[in-house]
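Enquirer: Next come the structures, one after another.
Throughout, read-outs are computed from the coordinates displayed, never taken from laboratory work. Here the structure is a predicted model, which means the values were calculated and not measured. Cβ atoms are built from the backbone, for glycine too; each structure is taken alone.
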Structure P
Amino acid sequence: MALVCPYSLSRPGGVQGQVLGLARSLHRLGHDVTVFAPVDRIEDVPEGIGFVPTGHSVALRANGSVAPVSVSPPAAITALRRLRALRPDVVHIHEPFAPGLPYVLLTAHGVPPLVGTFHRSGGSVLYSLLSPLTRRLARRLAARCAVSAAAAATATAALGGEFEVLFNGIEVDRFAGVEPWPVEGPTALFLGRHEDRKGLAVLLEAWEQVVAPGGRASTAGGPPVLWVAGDGPETARLRLRHPESDSVHWLGVLGEDEKVRRLVAAQVLAAPALGGESFGMVLLEAMAARTVVVASDIDGYRDAAGGRAVLAAPGDPVALARALRGVLDGDLAGGGAGREAWLEAGADRAGQWSMAELAGRYEALYTAVMVGGGS
């Protein structure tokens, strides 16, 4: 089978992580899997699974973010030729209306059955500008899936039709037995692009209140530290306003292994997004790592958390600071045994989104569309 990701694997992202995790889980089920995606550096080519590059990426603004996609027609045509040579039984496209190979597959003839998974939540300029073309091309999909109710609502409004809501998966076993690193005392971790909708500016303003004289969390392990991972269009501005210090450490883009170890090491994952999140994947990863989540009270995060995150009003640094300080002070669920019970319940919830379970669901769907015929 072929899994198509429109976003560069040289950039960390939710869709990229889902495609690679699903590929690994399907491979463990005995399937021959090839991933098709843009890649910008040879060292970013995934190991252990088949891979076909679909070009280098350029940055396109979309949905309040910047998408690293390939817009090279020659690269997409070459990738289509290689896909046909592989003769997969089914092709699974993530974000079918993203630029690049996905559009080529939707317009090509003589390709295997196409399964589409929609991740986007909120309005889309592409949907608006290209309708009714997108509605017509959507009929080429033998099955339509969405990662959440919010993503399904967005796709239904733009394309019509019915969508099966599955979920984003977590490779839970990646967090088992991981040695936390580094161990620096009480820490909060931000993971995400440095752009307005991710709320990093709000978090940094809130953190100033957390560590201010009289507001500092009274932790036994010393003063708290905020780890800021990732980068983006706001990095330079925010670093200028909140430079590297004893209380704020700028980490840059993390590799997967370091990301997991820091998630396990942190006391808090801070997810202050302002909106536009169809599903809080990073929240569930933190729960799997037995890390407390403090997140914005928005639909995607609220649904993912299921009552196992401390929620604060989006865009409100005072409310966010209060929530962070409470967790770092040990107030969560009364501290001690109450905190352990909270973490255990969060880990159990994360386990409900096992990537192995998701792979089994997609395996059944692939079988159904193969029996139903091709595009």
Structure Q
Amino acid sequence: MFKGIKTPIYLPDATQGVVRSLTPADLERVGTKAVVVNTYHLLLSLGLEVLEEFGGIAKLMQFPGLIVSDSGGFQIMSLIHQKKTWGKITEKGLEFKWRRQGRDEKVWFTPESSIAAQFAIGANIMICFDYFTDPQGTAQEQALSIELTQVWAERSKAEFERQIKLRKLPLAKRPSLMGVLQGGMNWELRRKSAEGLVKTGFDLYGYGGWPVNEAGEFDQEMSKFNASLTPDDKPRFGLGVGKPEDIVNGVKFGYHFFDCVLPTRDARHSRLYVFNDRLEKLDLEQDFYHFLYIDSQKYRFDKQPLDPHCHCPTCQQYSRAYLHHLFKIKESLVWRLATIHNLYFYNQLLTRLKESS
């Protein structure tokens, strides 16, 4: 249990304050109790003024659940890595260009400004600014990554504590702060990163970087090792870990929170998740689900629901033939219906994992 929510839990991405095509009522109906928003994107699309005027993103989007805010650093660094002229990474933070309200602006994004923005967002869990690198980056780049991640984490925590005092937040309303482990695929750098962050002290710890190996598969050994580096009494967040089988393994390794874009993005591309049997009969150590590609012509006359065992609103009301038709005519309603189903699938899987943990 963390902040009133029983874990393990999956959080869909509500990057700009919305899980695409869904209302908060839809999220509640499928069992979603928490979402992840992105600080960079919210600053770019909404701005601090609007967030503060409405008292945070939860009030603006009318979502009653838990809000986790990504620091925004990952997105900015990804852009800088793609195009060096777009910005630069320094010990101070990130200098880059963005276009707001029709004008190009050069701005600094720092640990301090990220945390201040996350308070404006009103997040329940805030993520420290960290230095993301490509897993195949040089040893020098990886070493710099954990060095700056530690420096930025300490500055993030200092700003976090300053904001709490500034806003006179009582203990009951105090948000939580997450430190993010880096180090790429280097076990010793991962250990060093963890030692520094644990010494600084955070409410929970995130598995940063790409959680996949060179073959593009979930790196189980590194994931398990990463979890062993942080205290058992502090929740662990598998950042970007989202395939159903990877979540199952992540829970075994000691992770409590998971997020990724897969179920919502797949839904918009007609890729739907279906259990191979009734939930209570599934052997999660084996292949326990498959994909149904609803845009296939073979579903044109299919009267079945997406999953005969599923109790989501989509499966209770609509046939495969109807969803196939909606995809064929490019009707936006199908995004909503497909996303409802995929998120219900994920939440049912997590319910099963809660019951067995």
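Enquirer: Who wins on distance in nm of label points 7 Å out along Cα→Cβ at positions 240 and 288 among P, Q, i.e. which is largest?
Expert: Max of distance in nm of label points 7 Å out along Cα→Cβ at positions 240 and 288: P.
Enquirer: While we're looking at this one, here's another question. Could you tell me which structure in P, Q was used to calculate P(r) over Cα pairs in 10 Å bins from 0, in percent, for residues 120-343 alone as 8, 31, 33, 18, 8, 2, 0?
Expert: Considering all the candidates, the number was obtained from P.
Enquirer: Where does the value 34, 24, 20 come from, among P, Q, when semi-axes √(5λ) of the Cα gyration tensor in Å is the thing being computed?
Expert: Checking each candidate, the match is Q.
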